[in-house]
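Novice: In the part that follows, the structures are each spelled out as C-alpha cells.
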Structure 1
Amino acid sequence: MRNFEAALRAAERDMGCKGIGTVGEKTLHLALKYYFAPDPETHERPLGGFIADAVTEEGVIEIQTRGLSRLKPKLEAFLPLCPVTVVHPVADPKWVCRVDEYGELLSRRKSPKHESVYTAMREIYTLRDYLMHPNFRICICTVELSEYSVQTGSRKRMKLDRVPEKLHAAQYLQSAADYAALLPDTLPELFTVQMLAAAIHAPEMQTRMLITLLVRLGILEESEKTGRCKQWRRCVSDIIGG
C-alpha cells in the first residue's frame with residue numbers, strides 16, 4: 001500500500017503550506033490525488049475534451065469528495081477510452097475543529113457520526129448506470145480527518161477545509177461480487193430493510209438505496225411480505241458465487 005503520509009506531505013507542499021482555508025484545491029482532494037497518483041506529472045491531464053484529475057498507467061483517477069453525479073459528463077467521455085477509478089472518501093472518525101479569524105484552534109471534538117461505504121450509498125446510487133461498465137470502478141476511502149470552520153458572525157460558521165490525518169482503508173467496488181459482498185454473512189435467508197439497516201449500522205434511507213441498487217445488479221430479489229414489511233433474499237447467481 002502506498003504511503004499516505006507522503007501523499008499528505010506532498011499535498012501540503014503543493015499548497016505552499018499556507019495553512020487552513022487556502023484558496024484553491026482543498027487538502028483532502030489533493031492528498032488523495034497524490035496518494036493514487038504520486039507523480040505530479042500525471043495530474044490535471046486533458047482527455048476526451050475534459051481535464052482528468054490524473055492519468056496514470058492504470059487509467060484515469062478522479063477524486064470526488066461529494067456530488068458524484070457531477071462526474072457523469074466526464075465518465076461519458078473517459079470510459080470508452082480507458083479504465084476509470086472514482087475515489088470517494090468517507091470520514092471515520094471525524095474531528096470537528098473551530099478556529100478564530102487568525103487560525104488559532106479554539107475547540108476540537110469528535111463527531112458522533114460514522115461514515116462508511118453504506119452511508120455513501122446515496123452518492124454511489126447516482127452513478128448506477130456505470131457501475132457494471134468494464135472500465136469503471138469506485139474506491140471508497142475511509143479516512144480520519146479534521147473539519148475546520150471559523151465563526152464569521154453571531155452563531156454563523158464558515159467551513160474552511162477538511163484535512164485528512166490517516167487513511168484506514170480503501171475498498172474497491174467493481175464487480176457484482178464486490179457489491180454482493182456488502183451484504184453481511186449474518187443476514188438470514190429472508191430479511192427486511194430494518195434488519196439489514198441494523199446489521200450494517202446505516203440509516204434506513206441509505207439501506208433502501210443499497211437494496212434498490214443490489215436488485216438492479218441482480219444480487220437481490222423481492223420475496224413474500226411479512227405483514228406490511230417487504231422481505232428480500234439473495235439471488236442464485238454463478239457470477240456472485242464466483
Structure 2
Amino acid sequence: MSVDACADLVERGDADRFAAVMAAPPAVRARLWPLYAFNLEIARAPWVTKEPMIAEMRLQWWRDVVAEPAPRAHEVAGPLHGLIAAAGLDVGVLEQMAAARVWDVYAEAFEDQAAFDAYLDRTAGGLMWLAARAVGAEARAEAAVRDYGWAAGLAAFLRAVPVLEERGKRPLVDGRPGAVRDLAARGLEKIKVARAGRRLVGAAAPALLAGWQAEAVLAQVVADPMVVAEGRMGLSEFGRRGRLLWQATTARW
C-alpha cells in the first residue's frame with residue numbers, strides 16, 4: 001500500500017493526468033497520486049463488467065472505503081485514507097465522485113442538462129477541488145477550481161463521445177452541432193470565470209495542471225462542433241507538450 005503503487009496505476013491507466021503530475025513540483029506529487037488513482041478506479045469500475053449489479057457493488061465498495069474510519073488493505077485505499085487524514089479532505093466529495101459514476105453503468109441518457117452539469121461537477125469538478133485542497137488551497141478557492149475542473153471534465157467527456165456511443169450510451173442531452181458548440185462555449189466561459197479567481201488558488205496551481213488541454217480542445221469544438229462526432233478532437237503531441245510545459249513553468253492556467 002504505497003504512493004508508488006498509485007503512481008504506477010495512473011501511469012498505466014491515465015496518461016494525461018500522469019503527465020500533469022510529473023510536470024508538478026516533486027513536493028506535491030505524493031498528494032496527487034492517491035487521488036488520481038482513486039479516480040481511475042471509480043471511472044473504470046462501470047466498464048470492467050457487463051453486470052450492472054456488480055458494477056454498482058464496485059462503486060459502493062469505494063464509497064465505503066472513503067466513509068470508514070480505518071483504512072482497508074488495498075494499494076489505493078490505504079494511501080488514499082492516509083491522504084484524507086493528512087490533508088483533511090472532505091469525504092463527502094469523494095463519495096459523490098463515486099456515486100456519480102453510477103450513470104456510467106447504464107445506457108440511459110442524462111435526464112436533462114442540469115443532470116449532465118451535476119455529473120461533471122461531481123466527477124471532474126470534485127476531483128480538481130480535492131487535488132487543490134490536498135496541495136494547500138483554501139476554501140475560498142473552491143468555486144474557481146470547480147469551474148476549471150468542470151471545463152476540463154467537459155473537454156475530456158466530449159473527446160469520449162464516440163467511444164461512449166459505440167458502447168451503447170447516449171452521452172449528450174442534445175447532440176446537434178449547434179448545441180454541442182454552445183456546450184463547449186459554456187466550458188470556455190467557465191474557464192474565463194475561474195481565471196478571475198486565480199489569485200485565490202495561489203500556490204495550489206499545480207493541482208490544476210490536469211486541465212492544461214481544456215481551453216484549446218473546447219476552442220476546437222466551438223470552431224467546428226463536428227470534431228466531436230467524428231472523433232477529431234485533441235492536440236498534436238507537440239501542442240500537448242508545449243501547453244503543459246507553459247502552464248507548469250508559468251503557473252498560469
Structure 3
Amino acid sequence: MIKRKSLGQHFLKSHSIANLIASEAKITNSDTVLEIGTGFGMLTPLLCNKAKLVISIDSDENLYNTAKSNLQGIYNLVLKLGDGFKSTDKFDIFVSNLPYSKSKKAIEWLAQKDFYHGIIMVQKEFADKLFASGGERRAISIIANHTLEIQIISAVAKGNFNPPPKVDSVILKIIKKQTMSKQLIETVNKIFSYRRKTLQNIFKQFDKNTTIQKRLDDLSSEEIVQIAKDLTR
C-alpha cells in the first residue's frame with residue numbers, strides 16, 4: 001500500500017465514516033462536487049452516486065493512476081493529477097480528508113472561493129485552532145470564521161486510518177458566508193506576526209499611522225478584519 005505519511009496524509013479505511021461524510025455533504029443531482037485528495041478512491045464513488053459531477057484531484061501520480069484504474073466507468077467523474085489548491089474549477093460542494101500538513105493552506109484557499117458548503121476532515125488540534133477565542137486565536141482562526149460557518153459533525157478516532165496518525169480527527173461542515181481576497185488573507189497573517197505589539201506599532205510596519213494602543217487580543221475577530229482592510233487600502 002502506498003503511504004504518504006511524510007506529507008501528513010493518512011488514508012481513511014472506515015466505510016462507515018466515508019458514508020457519513022457523503023451523507024453529511026447533502027449532495028443533490030444538480031451539484032458539482034470538488035474532492036481534493038482522491039487517495040485510493042474510497043469516498044469518490046459515494047460522491048458520484050449523488051452528484052451531477054465530481055471533480056477529484058490528487059497530487060500523487062501513483063495514487064492518481066490507482067484511482068483511475070479502480071474507478072473506471074463512472075460517467076460523472078473527472079479525475080485530475082495536480083495540486084488541487086491551484087484548481088480553477090467551479091464547484092458547489094467541497095469534500096476532503098485534508099492532509100494535516102495542508103489544512104491551513106486549504107482554509108485560506110477556500111476563503112477565496114465561491115461555493116455553497118462542504119465537509120472536511122482535519123486533525124483535532126487544527127480544528128481547535130479554528131474554534132479558538134481570545135488570546136488563543138491565530139490568523140487562521142480569524143480567516144476561517146470571517147468566511148465560513150463551521151460546525152462539528154463527528155470525532156474520528158485515529159484507528160480509522162492507515163497508517164494511523166498520532167492524533168484523532170474531526171469531521172467539520174463548512175458553510176460559505178463570504179469570500180476574502182488573497183491580499184486580505186496575507187495582511188491578516190502579517191498582522192498576527194506582530195501580535196504582541198500595540199496597534200500603533202503594527203500600523204507602523206505597514207507605513208501607516210494610528211493612535212490606537214490596543215493589542216490584537218483586545219479586539220473582536222471582525223475588528224481585526226476591519227483593521228486588515230484599512231491596512232490594505
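Novice: Given a value of 2.2 for distance in nm of label points 7 Å out along Cα→Cβ at positions 150 and 214, point me to the structure among 1, 2, 3 it was derived from.
Specialist: Of the options listed, only 3 reproduces it.
Novice: For the read-out helix-only ellipticity at 222 nm (-39500 (n - 2.57) for each DSSP H run of 4 or more, over all residues; to 500), a value of -9500 was computed from one structure; give its label from 1, 2, 3.
Specialist: It was calculated from structure 3.
Novice: From 1, 2, 3, which structure was distance in nm of label points 7 Å out along Cα→Cβ at positions 46 and 222 = 3.7 calculated on?
Specialist: 3
Read-outs throughout are calculated quantities, based only on the coordinates presented, and are distinct from any laboratory measurement. All values reported here derive from a predicted model rather than from experimental measurement. Cβ atoms are built from the backbone, for glycine too; each structure is taken alone.
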